[in-house]
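Asker: Following are the structures in question.
Rule-based calculations on the coordinates, nothing more; no lab input. Computed from a predicted model, the values in this text were never measured in an experiment. Cβ atoms are built from the backbone, for glycine too; each structure is taken alone.
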Structure 1
């Protein structure tokens, strides 16, 4: 446990099912137990993998909570029972999991935060494709949209991240032998997510993320000027990033990209929307509802949000950017138009035209024909 009373947080990260995250976590737990540490399993999903099941033998398991939903009974991690038991260390499998409606929290990572706040050390695991800021890149790589994600700031809270690696060829060999899934499910996986080019790309992404994490942690230990009571790494660049939030569905891509770049640059990040004067949060206007949804998404990523009000959205946004010394503005791809930018009704086009002294980053799908 930390000096402040908060539990230590350790994440085992991989790039695909079957690389050995849970196995390594259980192996470390057994070593901690052998060292007379008080260890329990809060949640463990074996997926029928016999080697992994065997590695968990002898560890105390906290009974799961049964939740009734739509006439069926589901089992979820019982965070309240774990806190009542109050072990030194708790193992929690599958951090990105979404709890069944009716549970205390919507996401398992929210349960984990509660355990940490209670002073319990947590060992947990996840795959790189569940990191929120990578959602669009994963869709480009694997052709699927990952629905269960973990905000980047949760991972950044970890005291330690262990990258569990296995070559794609070795992983495919395990899959073909039926170690990861049953034969029928394994054959289906080989035709979809477990194609070798996909695994190679995911592994490269995971290794890059691990390298960046190491660089940040090393840099944060170096002496630097103090800002807001905290030391600022000397390599930090004075960048400020703004994500322009509109009703466009692609705004989620803009927000993720802006957040990811700001994290890499250790820069301030703003998410800014422009609404008409007199805007009401509970309005039933679909345009306003879409913008509110994007604002809530940005807040969930711990991005500072601002709402500007007025008629000329582009001018208001650029004035805000200049006043706050923004260096990069992230926007969606503008509508095609034969009109000059300053005469166009699309505020994105006008923003691009007005922001001559800032870098504009246009975020779009790889295939622009899919956009409109």
Structure 2
């Protein structure tokens, strides 16, 4: 049975998005399940994101979601790699019913989803499955984040793509304790990461992950905050000479959401199928991310990257600094009249619960 309940009248669903995007038609692939509708009368759901189908988010998450829907008789149209807009645009396109499903990243939508960057804070968990399950606890229909930031915007989270365990990777400066990052220019994905950078004394430079290689090559930045699993996608093992190991500077969590109007236009049976597909996507994705983390670490080692373990006194110093980053994030939101401390406490409790559940499984 779906955890979600349909409410209100059923508006007419879009049967095809193709007339709106003839200039950005993509090749139809079996993996994406983008064939012309084979089930007359059933909805055709459109999904767009800014990632390549080869990115872990696409390979382990989106493709599983689309394949499961196709298996269950729901047709889809898939627009990857930013073909329908950049990461900042996609949530608006969903809210205005131009697309049905896509990512809503708090890092790129800080003014609209400030509380949702709680999943990006440091020292939470390094297990991608614990991280995604914990975020969904707060994004579920009864969750604080859903009620505070998504419900009124007509967005309903389906699954979370989240990569935990960010490390500091640099081209020249070896980083071991917090004093080593002070004054460094480090690429940041924005949102909670900017708060963390400010707290530890580094200068955050906002840019896309795809621009990091060139920025490090040209010494525009001294390094980046990045998880091991993302390194192969951007060839960073070729420009990073040093990387911390065990720092856990934070995560980047990206909920994939569906328009509430689209959701309400589905039958209860179709809603169940979408929910089941989303659950499979989330578990497939987090398992894939956990697997690829060790593979990426081996790739970096083979490329000559020197790992700097964060242990002993350095670990204690980082714990003190990063704990302050979390409290700074919560306090800044509290002062703006938002429940920052409440959301932080709820997320930490969810992480503890899901770590226990994983260890007992």
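Asker: Out of 1, 2, which has the highest value for distance in nm of label points 7 Å out along Cα→Cβ at positions 301 and 333? Show your work: numbers first, answer last.
Answerer: Details: 1: 1.9; 2: 3.7.
Ranking 1, 2 on distance in nm of label points 7 Å out along Cα→Cβ at positions 301 and 333, first place is 2.
Asker: Oh, and also: To test your reading of the models, identify which of 1, 2 gives 35, 23, 18 for semi-axes √(5λ) of the Cα gyration tensor in Å when calculated.
Answerer: Numbers: 1: 40, 24, 21; 2: 35, 23, 18.
Here the read-out was taken from 2.
Asker: For mean count of other Cβ atoms within 10 Å over residues 101-108, which of 1, 2 scores largest? Before the final figure, lay out each step's value.
Answerer: Details: 1: 15.8; 2: 25.2.
Between 1, 2, the highest calculated value is found for 2.
Asker: Another one. For the read-out relative contact order in percent (Cα under 8 Å, 6 or more apart), a value of 14 was computed from one structure; give its label from 1, 2.
Answerer: On the way: 1: 14; 2: 24.
Going label by label, the one that fits is 1.
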